[in-house]
Each structure stands twice: as structure tokens, then as C-alpha cells.
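Just below sit the structures, each encoded as C-alpha cells.
Bear in mind that the values in this text are calculations on the coordinates, not laboratory data. If you're wondering where the values come from, they're calculated on a predicted model, not measured in any experiment. Cβ atoms are built from the backbone, for glycine too; each structure is taken alone.
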Structure I
Amino acid sequence: MMLITTSHRPTRRTRSFGHDLERVFPGSLYLTRGKKTVKDLLMEAYDRNYERLLIINVWKGNPLKMTFIRVNPEGWGYLGYLYLHGIKLQREMGFRNVRPIREEMPFVVTTAKRVGIDHTAFAQVFAELTGGKFVPRGNKSLETIADRNNTDVIGVVENYPRGMAVNFHRLDVTKERAVGPLILVKIWLMEDGRRWDYKEALQQRSGQSKAL
């Protein structure tokens, strides 16, 4: 599904984040960057039959940006970017030694119940970025969605006070709660011009409230 790596000289926390993502994207692999260029990474991703390359960029010791790149020799290209408020690792959520998913299964993206239009739009975008499948939530339980799509892993877009969040459920590990990692998103930006910015959305809501 995806080759996952970091910018040069990553921190321990950033490497842990990369390993956590390997555990929630089926068939994906975390690769130590070393001195590899982006071109080197793309060629390695292609050789390993991955359709996506994910690079985690670091700022002041923490993951700041997730860059998604299409792996295709006839059309390499940047797909989009997530700018982050922060993350919460699996171990910080009480889960250690979660095994990666090596068997083939779809990665499904949905939303929490009772979220806004922005969250649904981002869930669709996140599915595009990761090569996953977007499934509208409606009133369905996560277990129902997983059963209907023959998967054990679901990314759920949730409300968050300073933007929006993506959390990950591994139903083969526990059906009770998310295992993480929790990704707190403040801006998403697609190469085709689609975008969402927490501060801009907040200003728009504030202006609408004043108008009322």
C-alpha cells in the first residue's frame, strides 16, 4: 500500500510515529531514510510495488507535515500534504507491540457520528491520499463497516478543538477503542487546489455567527 519514511535526521518520536503508521496501513512498510533522496525513495517504492510514498517531515523534534506522493513511473507526483498540530503515539494510548498487517485487506476511512461537512470532506481526501476506501458512516457501527468491507483496520475522522483528528481502530486488537496513532490536523492541502485551514474555518464560523 505505502512506503513510509521520514525527512533526514528524524527524532526518535518521529521514527516511532512512522512505525505506528506501518501498523495501521495494511501491507505498508516503514523504511529508515538514511541518505536517500526522494528519487531514490520513489524508485525503491516502485521496486517494492507500492502505490504511495509517505514522507514525515520534522520540526523541533516533532512530526510537522505528512507528504504523500504517487508512485508511478509514468506520472510521479505529489498528491497532498497534512500539516499537524501534534500526534499521540500508540504507546501513549496504552498499546505496545501492535503487529503490522501483512495480509491483504482494504484500509477504510470513515467519520465519527455527528460531524460536519468539513470532516466528511477530509475523510474523502484522506482516503485519496492513502489509497484507502471512503465509507460514509451514517448510523453504522465500526464493526459493521469492517465486516462489510472485509477489513480489520479503519481510520476515523473525528472532532478536535483546534482542527480535526484521524484516529485508527484495529478491530483484531480491540473492538473497545482506538489503538492510534492519533493525528491532529490543522491544515490539509491537495495538489489540485482543494484545501482546508483550521484558522480560516474558525474565522468563517465567527463571521457567520456575527451575521446572525
Structure II
Amino acid sequence: MATPQDVIDAWADITTWVQDTLPELAQQQSLPVETYDPGDLGACSVFNTPGEGSVGWGSDGDATITLTSLKIASMSGVKIQTAAAVDGTTVHLPLSFSQLGISGNYSYGQPCALYDLGKKTDSATASGHGSIVQTISNNSLYYAAKLGDTVTLSNVVVNGAPTVTVTPDTGGMPSWLVAIGNFFSTFKEEDALRSTLQNVFLTADFSKTLIALLNQQIGGRT
């Protein structure tokens, strides 16, 4: 069985691969489709015209935002950091990065109703779509390596809060874009993005290659 020091030394041995090859392999890695309930985006206001008096369009339920074609579009400035033993069976393998960017497409739909003195008289859907970029800058992540007959990856933790940019293809009322951007900048959605990234990094082929290289280095030592 490898010791924590074996893993620490093996991590240092693959510095060049982590800094140069891992980012290249990570880029273009696909992420799963994500669907969110942002509540009322205010998109139904597009149907309103001035001077309607008591008649007006409003929300008829929560909107839905769907993110598709998501991928890791950028991973730059990667620098390996010194591994550290957490206990006798766990070692953290950290690296820093200048930018980790996720790009994809968004679409949204907001159910709407026409109200006349509070009574529904018609219905419609306000919708739009465009591109979205979520970027974590100047931060870090670490792999948690578990020691046993071979070393395995038990977890990946991505640090940092993403900034979000949405660019509309259609339906681009500024207030809607602000609402969508604000939604993805809330604490809850930061956690959702990190959770998705962590799962991808844990299961991706490039991470499987990383652990294979570590075990190869360790095997040459023990």
C-alpha cells in the first residue's frame, strides 16, 4: 500500500503533465444539460403596451431556464501546488488556475396570462435564447486521493465564485437578461455550478489518466 508521502512525491513527478496536458484535455469536455426554476423573470411585460388601463399581461407561473451544449471552454494558467496529507489514507492534490470557463446556450420560457381586472382572458409564453458564459477566475481546485491497494480519486473540490455573461439571440429585453444573470449569480447557483464541475472532473477521462499516471509513478517507488 502506498504511503501519503509516496502520493505527494508522485504528484510532484507529474507536474509538467498537470500544468500542460491536463488543461488541454479538459477543454471541450462536455457538461450535462441543466434545468432551473428562477421564479418570475418579468418577461411577460413584453406583451404589454401603454394605455391598456385595467388590462395587462403578467406571470402565469414560474419560468424555466435550460442550459445546453455546456462545455469547459477554457482552463488556463494552471500551476500545480504541493500535495498535502489529510490523514493516513487521504491526500489532497491541489492546483491553481487563472481562468476556468464554461460556455453553452441558454433558453427560457415564461408562462403568461392576460388579466382584465384580475381575471384571465388569454395566455401566451414569453421566450428567448442565447449564449451563456460562466467564468471562475484566479482560483483553485483539488483532487482528493484515497490510498488503498491502488490510489483512487474520491472527490474533487472546485473553489471560487463564477461571473456570468448572457448574450441574447432573441427576446433580449435588458430586464430579462438582468434577471437571468442575477439568478445565476446567487449563492445557490454558484453551488450548483461547482457541483457540476466537481462531478465532471471526478469522472472525466483526463482525470482517469491523471490517476493512472500517479499510480504508475507510485509503482516505480514501491
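When distance in nm of label points 7 Å out along Cα→Cβ at positions 15 and 151 is calculated, the result is 3.0; to which of the structures I, II does this value belong? It must be structure I, since only it matches. Looking at distance in nm of label points 7 Å out along Cα→Cβ at positions 79 and 95 for structures I, II, the greatest value goes to I.
Comparing Rg/Rh (Cα atoms, Kirkwood Rh) across I, II, which structure shows the greatest value? Numbers along the way, then the final one.
On the way: I: 0.96; II: 1.17.
Checked I, II; max of Rg/Rh (Cα atoms, Kirkwood Rh) sits with II.
Each of the structures I, II was assessed by distance in nm of label points 7 Å out along Cα→Cβ at positions 127 and 199; the largest value belongs to I.
When log10 I(q)/I(0) by the Debye sum over Cα atoms at q = 0.13, 0.24 Å⁻¹, for residues 47-102 alone is computed across structures I, II, the figure -0.50, -1.01 traces back to I.
Determine which structure produced the value 12.9 for mean count of other Cβ atoms within 10 Å over residues 119-126, calculated from the coordinates; the candidates are I, II. Can you show the working numbers first?
On the way: I: 20.5; II: 12.9.
Going through each structure in turn, the value belongs to II.
When distance in nm of label points 7 Å out along Cα→Cβ at positions 87 and 111 is computed across structures I, II, the figure 4.9 traces back to II.
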